[in-house]
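*Asks:* Each in structure tokens, the structures are laid out below.
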Structure 1
Amino acid sequence: MQSDHFDIIIQGGTLLTMSAKMEIIEDATVGIKDGLIALVDKNRNVPALKIINADGCLVLPGLVNTHTHLPMVCFRGMADDLPLMDWLTQHIFPAEARFVNKKMVYDGSMLAMAEMILSGTTTFCDGYFFENRIAETVQACGMRAVVSQGFADFATPDNPKFEKMMAAAERFVARWQSCAPMITPAFFCHSPYTCSPQTLVNVKAAARETGILYLIHLLENKDEIDTIEKRYGKKPVQHLFNLGVLDHQTIAVHCNWLSPEDIAIFADLGVRVSHNPASSMKLAAGVAPVPKMLERGIAVGLGTDGSASNNALDMFREMDTAAKIHKVTMLDPTAMNAQTVVCMATIGGARVLGLDNLIGSIEAGKQADIIVVDMNQPHLTPIYNPYSQLVYAARGADVKTSIINGKIIMEERRLQTIDLTQTMENVRKIASHITAEIISDTGRSLPFPVPLSG
């Protein structure tokens, strides 16, 4: 697709296409028209309504965050340095039950999206409560997202009667399914230990009926193996396999304790995986055997998880962590090389979300989700290998322009769709309220963690 007149031209710089051939184009020209990439070439002088000068920059597909819980930015730093189950049951679950509401979800999501746009993420996959509000925030910000209605066998802030969750989820899908591919609804069962077999099966059946993704936290920590074995007589992956909920439309999040047999099942069924190394490191939950998964052809993308367990939404930090954690655990400096990791953060993440025919690479006909990274900085000088520079030296703050669906969402570090000052103030007020309530209840002052249950 070409045109004599483009909406946007990105002129100059080094283009990392992330296509199947992994072309790198110097002095590139990328033309955008009607939200699509219409031209990918070298050193072309063509007219456009808007010309972006990318000299001295890397141009690449927008980053894809395959797993997060956006409103948890409101809990960032509230309960750190704790084991996973203590963190969940003594702090996060009680905090969510007490403080999560529609306003908190909207305001927290707005701040999270600002953070993601500013650090180069253009697409994300979220699972939380009040997902309608998150989808509304996506529309306001102009991002691309898979938004997942959550399920668990207990009352949640958005569904005090858990038996009514499915009806609410069906309304959620009906409302947003026509908004794809900017907003793609999905279902998210929290985990095998918080969802009964009946819930897991019913939700998967509903997901299959509507043709949407089905997500689940799986094997985040080692204790889950014993919990599921004691409860059902099988290890977690075998348990889900026997229930018939694993297939190519299933995304398993974390997967830190997959066995070789589990990996074989995933490869045979086409199960996709979201790898969240920073969160897993912080919670000492484990390290997913990603190199083994990639060897078997399993689609693996990167995710940050929520800000309460990471504590950032910067995919550049996540790439750096993903590359290094596997080198040190395998004692192999060649493991998870930089190009592999950048693939996971772009086209690999798009593949996990089922969007790789639309985004994840810069090719004519694809939707124009593109970022421009300013390399004219001391910590990025000199450049021998652009992939290495992105993974080991760059940071989110080096992204200067973000384009989503052919629209400039951030230009020269200035957000175009979000009032950042007001957004930050809104979340500060939420945090002040949470802090005052906890101190009033416990009589203890900062710093946290302060147990919220019991």
Structure 2
Amino acid sequence: MRLLLIQCPTSHLGAGEKVYPLGLARLSALVPAHYEKAGLDMNLHPDPWPVLKEALRTFKPQVAAISFRNIDPLAGHQTSYLSSLQTTAAMVRRLMPDARILAGGPAFSMFAHRLMKEIPEIDAGLVGEGEHVFPLAIAPDFSPAEIGGLVYRQGGEIRQNPQAAPVPMDALPMPDTRAFPPAAYGGHNAYVAAMGIEGKRGCDLACAYCLYPFLGGRHFRLRSPERIVDEMQRMKADHGIRLFHFTDPVVNRPREDFRQLCRLLNKRKLDVAWTGFFREDDLDDDTAAAARDAGLAAIYFSADALTGHGLALLNKRMTMTDVLAAARVTTGRNILTVQHFLVNLPGEDRSSHFDESRENLDRLLEIHAPAANLGAVVLNTVRLYPQAPLTRQLIRRKMIPADLDLLYPVYYNPPATAHVLHRLESLCHRASVFARLGLDHPLNTPAKPA
């Protein structure tokens, strides 16, 4: 059996940031030893299509497994990556007409039935985690009706089996670094770590716009600190990886498990750095100190709203007091911090909401100014997904049509108040320039006497 594992191109136009295909590399490690296999990450190539053509013609796969990570780049962009998946599947079918074409990955899982309709070349796809079922899906004696979580074609219809049991986190295989060499990802990125590390899957939060619970389950499934640190140690020893990004929805929950991880990282003295998304109300000064001692390079916060109304709407289960307190913690420890917020949310349509957003943003900028530890404030509008509670709420309230096609990028951003994002961005830009040049934050500059 010859298997070609393909990471579908989903890098935004000219972004240059490369992300190691961790999920596909783990699946590659589960391929039986007697199979012939090859890996191709199309994101590594400025023009990946001749590379794919050559791989198909020379390797002649009997099974092509395509991983589709992102449906679009977010950040308000109207770009869709659907064409990448369509063209990849079409080229495989054109050059290898008898090959079995499988699809999977987070983006595929979110729109599995729709993508099977849109792309008839795909024979079957994995919805959700693939570690349990991938060896069955690539087997010569392929029996789709017996594979948990598989979506497939039968009798002119698209069918989907019940999900397989969740994968035990400590049973995750190490990434197959022969099929996907980590060295290919070095030296590209300016903003994010190329190498991911998994500490958990699923999420016990219920943020109204988020699909982590849909993709990974509504409870945290934790990987033991020993397994996490073992993988980091091996990736450093074998491949020189010194910077990792935790792919967890929230890295510092549950708090005591996170503290155990920090203690073990500190004990092993790996001399590596790492980043991750943190929950504000689970971060105190002791936890931040432990994380910094364990190699924390940067904290990403995703409070996602600058108003009390927005925090309640998104079901964030925290307050602006928590957001500001966490900023004081990272400033006190001089930890590089990136803040993410969604603006112009449903119901944020009064001038008082803009005033509140601006006041809270000003407070954050003032907190970070003395340490100059604010790497960026990322402002976006909310992307609507079919499975998200917020989307269902907007349909019930007749704020969006029930038949709105969400396969392609749709953001809630009413034109009458769309300028709010740009006004807030101007505040951030000014604060960033002043901080870089060693000038006082504008709000701390005395007014010129009349």
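*Asks:* Given a value of 3.0 for distance in nm of label points 7 Å out along Cα→Cβ at positions 181 and 261, point me to the structure among 1, 2 it was derived from.
*Replies:* On the way: 1: 3.9; 2: 3.0.
The correct label is 2.
*Asks:* Tell me which of 1, 2 gives 21 when you compute relative contact order in percent (Cα under 8 Å, 6 or more apart). All intermediate terms of the calculation are to be shown ahead of the outcome.
*Replies:* Numbers: 1: 21; 2: 12.
Answer for the origin of the read-out: 1.
*Asks:* Among the shown structures 1, 2, from which was the value 1.27 of Cα Rg over 2.2 N^0.38 Å, for residues 77-116 alone calculated? Could the numbers behind the result be given before it?
*Replies:* Details: 1: 1.34; 2: 1.27.
Matching structure: 2.
*Asks:* Out of 1, 2, which structure matches 23.5 when Kirkwood radius over Cα pairs in Å is calculated?
*Replies:* Details: 1: 22.3; 2: 23.5.
The read-out comes from structure 2.
*Asks:* To continue, here is another question. Thinking of 1, 2, which structure, once Rg and Dmax of the Cα atoms in Å, for residues 157-284 alone is computed, gives back 16.0, 55? Please list the in-between numbers first.
*Replies:* Values: 1: 15.0, 42; 2: 16.0, 55.
Considering all the candidates, the number was obtained from 2.
*Asks:* Here's another thing I want to ask about it. Given 2.0 as the derived value for distance in nm of label points 7 Å out along Cα→Cβ at positions 141 and 397, which of the supplied structures 1, 2 does it correspond to? Each step should come with its number before you reach the end.
*Replies:* Working: 1: 2.0; 2: 5.5.
Going through each structure in turn, the value belongs to 1.
Taken together, the values in this text are just the output of simple stated rules run on the coordinates, not laboratory data. Computed from a prediction, not measured in an experiment: that's the story for all the values here. Cβ atoms are built from the backbone, for glycine too; each structure is taken alone.
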